[in-house]
Structure I
Amino acid sequence: MALQVYSTLTRKKEPFHKKSGDAVTMYLCGPTVYKPSHIGHMVGPVIFDTVKRYLTYLGYKVKWVVNITDVDDKLIKRAGELNTTVPALAAQMTEDYFACLKALNVTGIDSFPKATEHIGGMIDVINALIKRDIAYEVDDGVYFDVSKDEDYGKLSNRDPEQMEAGARLEPNPKKRNPGDFALWKSKPGEPAEVQFDSPFKCGRGRPGWHIECTCMAIKELGETLDIHGGGLDLQFPHHENELAQSESWTDKPFARVWMHNGLLKMGSAKMAGSVGNVVNIADLLKKHSAETVRFLLLSTHYRSPIEYSEERLDEVAMTLKAFYRLFERYLAATGEDFYAIKPDSNSGWEPNLDEYASRLDPSQHQARWYYKEFIAYLNDDFNTGGAIGDLFMMRNIANGAAGYVEECQDTTEREKRVQSLREVGRFLRNMGAVLGLFSTKPEEKELGGGNELVSGLMQLLLDLRNNLRGIAKEAAKDNPLKKPLFDQTDLIRKRLGELGVTLEDRPTGTTWRVG
């Protein structure tokens with residue numbers, strides 16, 4: 001199946017409108033940088049980073065832009081509370097945002113335009129809308145007249161007469177219609193650093209929220225975007241207003257595809273600063289690995305709500321430990337580091353599955369079907385939740401292939417089995433790369449180990465147990481009925497198990513893990 005993408009505008013899935021090799025432009029509404037980034041701020045970046053990874057895997061040339069809103073009501077209020085300036089606060093919170101993106105392996109963003117860098121362009125667009133009689137001036141700003149846009153409401157499927165003022169549609173008796181929104185604001189008493197010269201009757205002021213994205217998106221990517229993304233909560237009023245002012249200005253479609261991701265939920269409520277239930281990334285990463293967080297955000301279809309809880313994160317962490325243990329087995333069986341496998345995901349790699357199968361052991365032939373299903377899920381509107389299910393199945397096959405190597409004593413046959421494991425490993429590496437997973441080796445604590453002292457003591461205990469097993473085997477040769485020494489090695493395993501430590505005896509040696 002060719003790539004199908006759901007657009008909020010058409011309310012249906014359709015074949016993607018470009019072909020492999022074409023340039024694709026993608027814009028995602030970024031944060032208003034007035035507080036540290038919380039986990040909800042990372043949902044969109046992680047999802048659309050994966051969208052870019054997959055489009056790139058298919059051969060598209062993707063340019064992805066995420067804006068930074070560094071002038072806004074919330075920023076002004078927060079800077080006042082902290083007795084600092086808006087630029088200083090915005091710079092500090094922008095760096096925090098960048099650090100969070102890096103931690104979660106969001107690597108695909110090509111540009112971060114800032115609103116304050118595009119004030120002149122915003123003024124030009126507002127002037128053009130005034131000349132077209134689509135915008136009008138009052139003594140405290142400039143407003144977009146929604147009644148002049150015949151299809152206003154088409155994105156959110158709302159009747160303009162039913163649209164309410166509020167939620168950043170500021171009530172103002174000077175407006176012609178309750179739904180008219182600000183393109184330019186003039187508010188006496190605001191700090192000088194957020195006031196800019198303008199040709200409008202109201203004089204100095206600052207842009208409205210919606211016009212910022214229109215100007216930055218079009219400046220960076222052109223008048224018609226291929227993909228415009230953002231959270232479901234931005235569909236109205238932000239995206240609706242972006243669309244209206246952009247198309248009223250250019251007379252061209254603003255975006256071919258509108259993608260809205262579901263929101264993060266804690267219990268029955270969405271995670272949001274206004275609700276007061278946010279979890280900052282910096283605090284979260286003290287308890288959970290960044291890969292655990294990314295895995296959680298990709299574990300459902302992007303249009304569905306994401307259930308967030310400590311219990312769910314713990315479950316994901318245990319799931320990832322199973323992958324990490326596999327990668328340890330892969331290293332022991334092949335002599336090669338799984339993380340050193342170079343992924344093919346940036347070259348549009350599409351294997352010849354028949355040729356691939358010829359290099360697999362018959363017991364691992366199912367690997368090619370799970371790969372095909374993985375691709376089919378992503379072709380079906382970037383269904384990462386379904387794709388992760390096939391990642392699990394590939395892990396199971398790889399574990400089976402590793403065990404098949406470990407039990408083999410014949411040198412020639414073992415090399416064949418190692419080659420088969422390498423092929424399964426290559427598939428697993430590519431699948432992980434598309435999802436932005438398994439790019440770097442996890443810290444020791446994520447592998448189920450501990451600090452150097454604990455690791456050293458565990459190794460000492462394993463060495464003593466292995467010596468005891470060797471003595472037991474020799475004793476059993478003389479008298480197979482005597483098993484007390486074997487009982488002692490089993491006792492060690494049992495007591496460690498009660499402490500939450502699992503031992504795994506393999507031909508290559510004994511390994512241990514917590515959990």
Structure II
Amino acid sequence: MHIRISLLLALFPLSGLLGQGAFFPLSRGMEQTIDPILHSPGNGVHTSFKPLLNRDVLSAAEGHLDSSSLAQQGTGIDSLLLSSFPVPKSRFDSRWAGRHLRFSHLVQLNSDDLYLIADPVFEFTTGRDGDRQVYTNTRGLRLAGSIGKRFGFDASFYENQSVFPFYLDSAVDQRYIVPGQGRVKNLGEGKFDYAFSTGTIHYQLNRHFTFAFGQDRNFIGDGYRSLLLSDNSFHYPFVKIVTDVWKVRYVNLFAELRDISRGITDDSPFLKKYASMHYLDLEVGKRLNVGIFEAVIWHADTVGGARGFDLGYMNPFIFFRPVEFSIGSPDNVLMGLNLRYRITEKHVLYGQVMLDEFLLSNVRAGNGWWANKQGIQAGYKGFSLFGIPNLNVQAELNYVRPYTYQHREKLGTYTHYRAPLAHPLGANFTEGIGFVQYRFGRWQADARLSIAEVGLDTAGLNFGQDVFQAYNSYVNEYGNRTGQGLKTRVVWGEFNASYVVNPLYRFTVFAGISSRNESNTQGKRSMLLVQGGLRTNLFNRYYDF
């Protein structure tokens with residue numbers, strides 16, 4: 001017997017729904033639980049700008065919750081998450097310790113004016129990469145809640161110590177950051193210490209407007225990667241306005257980014273740059289969503305003095321290219337398209353087109369002009385294939401031409417905190433990824449295989465892969481091809497088996513094996529990592545580059 005979300009709303013007060021935050025966690029692990037629901041044809045949900053709105057998740061779930069969900073504890077989102085997992089029935093699970101371990105938050109307060117949850121966040125994993133013992137030791141806390149029916153908040157803190165596999169250790173040593181997790185302190189002997197925190201406050205004015213101010217990440221797309229904006233880089237301060245009218249969602253995102261380079265002296269703060277982004281998503285019929293994206297990056301430190309935040313880019317309804325041209329074309333403007341087509345409830349196609357710069361006559365000529373800078377993504381998702389519940393697959397192809405995301409000045413590149421704002425491989429690559437996932441009860445098995453052909457920069461020359469370089473140092477004006485430079489193949493294979501202890505904050509016990517093989521004319525590097533442990537999966541880690 002199916003129930004409707006309207007019944008859930010009647011059973012759980014609005015403050016409780018907002019109490020978990022206006023936004024669903026930006027976590028692939030948590031999204032996979034609700035992915036089949038989100039992509040059902042005709043549900044009217046905009047899935048491509050993440051974090052998702054909780055009200056969208058509940059709207060998509062309408063008609064998908066059965067009566068057993070009412071037996072679960074928590075608010076609407078909690079009930080939705082728990083409804084996908086068996087209800088524990090042992091004597092231990094009926095006690096306080098078992099209930100909080102398996103299907104409840106560590107702390108939960110609920111009154112007429114205040115809703116608050118608190119959960120531990122942690123990762124205690126260990127393994128071996130050849131003769132190196134690797135580990136991660138993470139401790140932290142997540143808080144979320146609401147005051148009244150419109151104002152909410154979400155915050156988290158992580159303290160970490162790690163020894164990484166050899167290939168990742170080299171990347172951290174070179175960039176002084178852990179991908180997506182900020183600056184490190186090198187403790188010696190391959191040990192790194194790093195910490196980070198996130199926080200967002202949000203206000204739901206009505207069903208048309210949601211405002212958010214925070215320090216966190218955002219993602220645009222329906223795939224594993226994004227060529228428009230991903231959560232690959234570190235957190236950044238932002239202001240976000242989400243507007244919903246009819247079948248249209250319009251998102252304004254204003255952000256302050258950092259280049260980890262000092263200013264005039266060693267005591268100066270890191271150099272600033274800013275981003276203004278618009279994203280318009282339109283539902284066309286019951287199956288197709290079309291999203292239009294534009295972004296501009298400009299830096300604060302220019303010859304002649306500090307520039308600061310350019311008010312010309314704060315207009316929420318504007319095309320950036322004419323504005324950028326009117327002030328002398330000093331900035332980096334990008335445009336893009338995001339598509340999603342739901343063939344049936346079990347089959348979804350998606351894709352993206354990124355346009356950095358291009359000249360149509362040169363594109364038609366196929367002459368490899370350096371400034372024809374584009375990226376293309378094509379993907380497929382399948383749910384409960386062959387009639388087997390919870391057997392899901394995903395396949396994705398990503399292609400980005402050389403010099404995409406670069407700018408005439410290094411500070412103007414489409415990057416933040418020494419990481420690309422889009423794909424972790426930067427540019428000048430072709431990548432194919434495949435995923436298979438099967439879940440039975442609280443047990444889950446995941447397998448993936450990816451193959452990437454990347455043209456690395458070599459001999460001090462800019463062949464277009466390193467997105468931190470200025471594009472005016474390109475090697476050839478014409479004849480540029482994806483994969484030029486030091487052509488390198490990276491093959492990544494992975495298998496993980498896990499048990500979800502608590503779905504509400506994705507407390508998981510897992511064991512897995514990962515293989516990475518990198519080869520080019522200069523040699524080969526291989527990794528075989530066997531690891532296991534327990535962790536919470538409330539954000540995405542991208543170590544597969």
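Each value in this text was obtained by applying a stated rule to the coordinates, not by laboratory testing. None of the values given here were measured: they were computed from a predicted structure.
Of structures I, II, which gives 26.1 when Kirkwood radius over Cα pairs in Å is computed from the coordinates?
On the way: I: 26.1; II: 24.4.
Only structure I yields this read-out.
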Note: helix-only ellipticity at 222 nm (-39500 (n - 2.57) for each DSSP H run of 4 or more, over all residues; to 500) at -15000, derived from one of structures I, II, originates from structure I
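Out of I, II, which structure matches 1.19 when Cα Rg over 2.2 N^0.38 Å, for residues 151-334 alone is calculated? Before the final figure, lay out each step's value.
Values: I: 1.38; II: 1.19.
The value was obtained from structure II.
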